[in-house]
Structure 1
């Protein structure tokens, strides 16, 4: 019984890791398509550049 529970948890972790990996790959593909099409603001994190740099 304990071995079955451990196997179930292991499989659940594998499924979770697979979902995370697929989601990350899809997000990266979407961002790459956005950048390659020449659009701006593709990144979810925007970098602010101060106007008075000098």
Structure 2
């Protein structure tokens, strides 16, 4: 599993959208992603992207 801390927020948002829509295969993340609004997804991605370890 790739580390998400410090990743590009835009890439995280894209991944979450793909999980939510079913475009990206997942065992659990698709269900988790469906629980977040677009605004929440953007906020989560921004926070994760700002983390430096």
Structure 3
């Protein structure tokens, strides 16, 4: 697997607000999903085993 370099704008205030309703484990899963989408450069399969 080749490593891609890319830039992502991050808005801490928005993330803080959006994540405030989530548990720590839910935030971790969400970040894994977001990272996978960027790594794959698009949609990923809805497969919990993959995440």
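Overview of results
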| read-out | value |
| --- | --- |
| Which entry (1, 2, 3) yields the derived value -17500 for helix-only ellipticity at 222 nm (-39500 (n - 2.57) for each DSSP H run of 4 or more, over all residues; to 500) | 2 |
| Comparison of 1, 2, 3 - label where percent of Cα pairs over 16 Å apart is highest | 1 |
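Any read-out appearing in this document is the output of simple, stated calculations on the displayed coordinates, not a laboratory observation. Computed from a predicted model, the values in this text were never measured in an experiment.
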